[in-house]
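Once you scroll down, you'll see the structures, which are given as structure tokens.
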Structure P
């Protein structure tokens, strides 16, 4: 257990974290500090407050506003080149920005192409301290040793303990300006990660409990956080779910189930990742039902229900999630996307091979199982929410 959490970042959660940020910045007194943000969030008053804090503590700050092209390319550049070494990085923005900052923190301590060194399994120096401040709901990946790189609609995940930030600050107040689409899209990604982790964790009761809590927080607050812009208690619940998933992702490997189904859709139909995830989310649960029949009962009990028949448990979960997705205005049928029925076999083959490659060729599922999921998603076969 201790080894799992050896590199866990320090985590701060709550409202009104500015005093904590100021206290943290004092460690860089007299040093050069890099502050990174994205176009969407750099004009918030947080940057102005960080500048004022730095001036009071005699910290030389250098501000870089990352363009979307930098964030999309991830590790593959072309990156903005920094002409000096920094004592630390403060990054605030969306998930792609926080992912970008992880690469920059490690690059500061290592010469050359970090991704290439990782692929060659060359030794790396630990990166400079990184303080990450999410300005949106996230999947929790910012608190983990995992990063991603996007190249030509292909998302590659890389894991190394040195990608873990020093500190992550979760403050629901800082996410209040996020749009309803952003909240619901990221909430669905977070739900997919939670379900995937919960069903595939083995003999990890503490982590299972965290994922159960995250699932409940998302399912019971998603509609409120989408349609009530200033509902702080609902927003707090979704941000808390992000934090819980961050702890789980830090202590366990990526599972790649949802990603394996979504990646082929990105490449085939150029569908946004969040939309593809929303379509596949209720149907992929059928895979988990085949492998882990009993675990659905725990989710239903966590939600305050008791259903004796295991099959009805999964019918309820799929219907509840599908109903929520429809209510927030996202598609939940594959035929609503630029995908033809004739494409399903090739999509299933790609998804299955992608999952096999991530799991060293070991899986209890077959390509037929993957094809069945795509077929159900295409036809939109989900029993009524009121089937019982």
Structure Q
């Protein structure tokens, strides 16, 4: 159809991207999805071998990592009840908030109330809400390195500063507490570290992987320390129940001394959520049944699968020249591995490694630079063993092909 006028965007008063758009463009380019899209673009689509994806934190592609049937039944029951087809309250429906408060209270020495809980569209929205509520332009937030890049992206978009403290690989990724203390100033609004009490800074505790600890160290929620420092916990059902697409998360205010309420943080959260999207009402309606009915055997089975996959991944990396893993994973779904570029011929950096691996062997892994760790890679091991073994063998073959000849 012939256009009307032909003046293009200028005629229709569509502004060209300007300096105002730069933070959005920069923030978007830092996301895991954006980085993985770049790696995926290197894949030869005409190649004979299927693409094996070890890059994202979505285990649902593997048949062995499926949600519990009790969760699926809860969704069906919520839909068929016809009670959850309308809008929900701003903070979320009361039965779901009560169920989450009781669920989180199991690991705490005190009881959370439904009024401490705000429902969000996944943990990512919970992060967005808290950064928006707590920080003003010019503030800074202390973030771990490596860390989840959404914090970095959201901080940049809000014209905040992200100051990084290191996690020490050889100590099981413990926080470098000395570097934390050295970074704090009067503009620091939030951090994730146990030194918050000393520094008088609140904690944002991202506990989306809370009960996916399968090593010798049990999971301890930061809310345990709420008697000495205010803690805001963000989490979701995405990882423990293996339903990242259901987008049901929460914000929990662990505020035993009333410091957050005195500062009206709860009201600010509610006001901000008022202008954003809610999680689907039928998902909220299913939450009490999901939490109450999922059997412990299911969680134990998933932990055993993750433990075995982590052992396999760690062992294969030890056999691979040019890659080292300083610490065997004890939780989550990922392992961080360091590239030794001095052993790899023609590999410039972690992004180059990942793009070449995708092109030559159709295996996708995440460049560590996306997490603030240049010349590292992150490998997802939450998948069925045959696929994981195949992918790790391809990585091993790739590294051996690119290994420099020893003098």
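When you work out FRET efficiency 1/(1 + (r/R0)^6) of positions 137 and 217 (r between Cβ atoms, R0 = 25 Å, to 0.05) for each of the structures P, Q, which one comes out largest?
Numbers: P: 1.00; Q: 0.05.
Of structures P, Q, the maximum of FRET efficiency 1/(1 + (r/R0)^6) of positions 137 and 217 (r between Cβ atoms, R0 = 25 Å, to 0.05) occurs in P.
Matching task: -11500 is the computed value of helix-only ellipticity at 222 nm (-39500 (n - 2.57) for each DSSP H run of 4 or more, over all residues; to 500). Pick the structure from P, Q.
Q
Which of P, Q yields 24, 55, 20, 1 for P(r) over Cα pairs in 20 Å bins from 0, in percent, as computed? The structure behind it is Q. For the read-out relative contact order in percent (Cα under 8 Å, 6 or more apart), a value of 14 was computed from one structure; give its label from P, Q. Among P, Q, the structure yielding 14 for relative contact order in percent (Cα under 8 Å, 6 or more apart) is P.
Read-outs throughout are calculated quantities, based only on the coordinates presented, and are distinct from any laboratory measurement. If you're wondering where the values come from, they're calculated on a predicted model, not measured in any experiment. Cβ atoms are built from the backbone, for glycine too; each structure is taken alone.
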